[in-house]
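J.: Multiple structures follow.
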Structure 1
Amino acid sequence: MIRIIVSILLIGAAIGAATFGMLGLQGKMSRKPPFELFPDMDRQAKLRPMEPNHFFANGISSQLPPAGTVARGEPIQTTAGAVYGFEDSPVNTGFVAGTTNFVELNPLPVTAEVIAHGHDRFDIYCAPCHGKLGDGNGITKKLGVMPAVANLHDKRIVEMTDGEIFSTVTHGKGLMGAAGPLLPATDRWATIAYLRALQLSWLGSTNDLTAEQNAALK
């Protein structure tokens with residue numbers, strides 16, 4: 001029994017010494033390269049741009065995208081022109097460029113197609129809590145998961161700038177999670193366009209109609 005215990009201790013000491021010898025002391029200065037158990041992607045096999053590469057028929061590493069490829073860097077078409085995702089622009093941030101002031105209006109051209117797309121996104125991401133009518137009576141409230149949900153027709157929210165709503169949707173607020181990682185900026189703006197249409201359907205009146213529209217209504 002004693003021999004077994006001694007053997008176990010010796011084996012443990014040997015393993016400990018080997019581990020210590022391979023890893024060394026943290027913070028110790030040395031000119032020798034460290035021993036890496038898990039190099040991960042520190043030294044990955046890669047190709048540098050325009051390097052010769054005999055794998056491809058034209059002999060170079062950099063290749064054109066295959067036909068039909070959807071680029072991640074396509075610009076967003078706004079009312080002010082084309083904007084890329086890395087630019088300091090209201091369509092990306094919700095703020096007036098170079099300031100901390102929320103942009104007043106939706107920077108996307110608000111078309112029937114944009115509103116329809118926003119309707120689809122609203123029903124998926126907003127309606128479970130706020131309800132399809134936006135009145136705060138979604139399924140999460142009915143089940144008691146979130147007893148207090150904002151009514152999107154409240155004066156406070158109706159009077160918010162589009163940029164502030166975009167910021168809230170992007171970063172979340174209170175129990176509301178951030179939709180920024182889930183929805184592209186264009187989807188968030190489309191959802192806001194639909195929300196404005198939904199609010200108008202509740203709070204609008206015949207005084208908002210033109211004479212021709214009033215005549216058609218009558």
Structure 2
Amino acid sequence: MNGSKGKFITLEGGEGCGKSTQAKLLTAYLQKQGIKTILTKEPGGTPEGMLLRQMLVTGDKDKFDAIAECLLYYADRRVHLQKLVWPALAQNQWVISDRFADSTEAYQYYGYDKRVDFATLQGLYKMVAGDFKPDLTLILDMPPEVGMRRSLLKAEQMAVKELRFESRQIEFHNNLRRGFLEIAKREPERCVVLNADTTVEELHRQIVQVIEEKFNING
């Protein structure tokens with residue numbers, strides 16, 4: 001395998017779909033293939049981003065409206081790209097990110113009743129990221145009810161309860177799922193939808209298969 005060209009791979013999906021676990025497993029797999037790989041996340045992939053993450057994922061679900069929340073996510077994204085993602089890619093490293101801009105679209109446009117205008121989202125993306133896009137986006141899809149049970153169980157074990165989105169009604173999470181699937185339908189050359197309502201091992205196997213086929217890796 002020739003790992004001389006950096007790739008940016010993002011994992012997306014609703015709450016509790018297993019993104020963090022699968023991002024870690026994918027990173028370990030790529031490193032085993034001899035590919036220099038960095039694992040990161042949004043929000044919170046940089047020290048500055050961690051401060052923004054605390055504001056965004058904890059506390060009252062209504063403390064920000066969709067516009068304020070969107071601007072905070074894009075502030076985190078700009079720092080993330082400038083300080084971590086772009087420098088790593090310039091050094092021919094692969095970057096695996098637990099969430100990226102598709103999450104902002106799914107939450108701020110599809111999820112909320114008082115949504116951010118789609119043209120505004122596109123303008124913010126252009127201003128912050130230009131023409132840059134992930135080489136591949138893996139959308140982990142599952143029924144929201146299943147994901148919520150998983151997410152709430154995980155939160156019970158966390159010192160800081162990141163439950164700001166879990167506290168929303170199931171309709172919100174159904175809208176999120178619809179949003180991610182709409183994004184995948186709109187950009188099939190970039191997005192691959194995988195059934196996440198399965199075992200950790202089986203989902204990892206599916207992801208590895210996609211990676212090996214798309215990037216010609218012989219595992």
Structure 3
Amino acid sequence: MTTRSRRGRPPHDDLLTPAEWRVVHAVKHGMTSRQIGERRGISIEAVKFHVANALAKLGLTNRKALRHWHQAPKQSSLHRKESTMNAPITLGPIGQISRSVSDIRQSQGWYSDVLGIPHLYTFGKLAFFNCGGTRLMLTGEASVIAAESILYLRVADIAASHEDLRSRGVEFINAPHMIHRHADGTEEWMAFFKDPEGRTLAIMS
């Protein structure tokens with residue numbers, strides 16, 4: 001009796017494949033197919049293929065619905081974390097403030113060398129600094145005239161906080177999603193919402 005080796009990618013015990021999860025998180029963060037393709041080094045067609053597969057698997061109709069869908073990957077620290085849904089939800093302290101700049105390299109040098117604010121790391125057009133425990137994120141943008149700072153509020157459980165704030169009538173732009181996994185395995189999750197004037201805030205964990 002002979003056996004044949006199984007060809008193709010190995011099966012996944014999660015709702016989505018790792019590649020689909022990465023694309024889904026990017027979609028939830030508001031990135032276009034072109035931006036996702038450039039960031040991940042894949043074609044726009046490949047991005048659309050992953051999005052279509054994810055929508056079909058999750059039973060969702062479009063990208064807008066996908067942006068508001070939430071579930072953490074099985075391999076994620078957030079999935080393994082014990083739920084604290086019954087614990088009081090508290091926002092803060094402020095974990096991050098973002099500011100748009102026209103020249104990221106020039107601004108990185110100015111904030112670091114001139115102001116003396118400790119530089120943490122730079123990722124593409126994003127530069128991060130430590131302002132006494134509050135993280136400052138500089139974002140390189142073509143136009144910064146109308147840009148405002150975004151307040152990022154730390155929470156202990158982002159999924160529970162998201163549900164609690166929604167129940168209070170907070171208008172979320174997207175559901176919690178992973179935006180970065182550091183080299184040491186630390187995951188950063190965020191969800192963005194609007195204040196009464198339509199300005200953006202975020203919860204982060």
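J.: Of structures 1, 2, 3, which gives 15 when relative contact order in percent (Cα under 8 Å, 6 or more apart) is computed from the coordinates?
T.: On the way: 1: 15; 2: 33; 3: 18.
Corresponding structure: 1.
J.: Match the computed value 27.6 of mean projected area of the Cα convex hull in nm² to one of the structures 1, 2, 3, and report its label.
T.: Working: 1: 27.6; 2: 11.3; 3: 15.7.
Checking each candidate, the match is 1.
J.: Can you spot which of 1, 2, 3 the value -8000 was calculated from, given it is helix-only ellipticity at 222 nm (-39500 (n - 2.57) for each DSSP H run of 4 or more, over all residues; to 500)? Let's see the in-between values first.
T.: Values: 1: -12000; 2: -15000; 3: -8000.
Source structure for this number: 3.
Every number in this text was worked out from the coordinates using simple rules, so none of it is lab data. These numbers come from a predicted model, not from an experiment.
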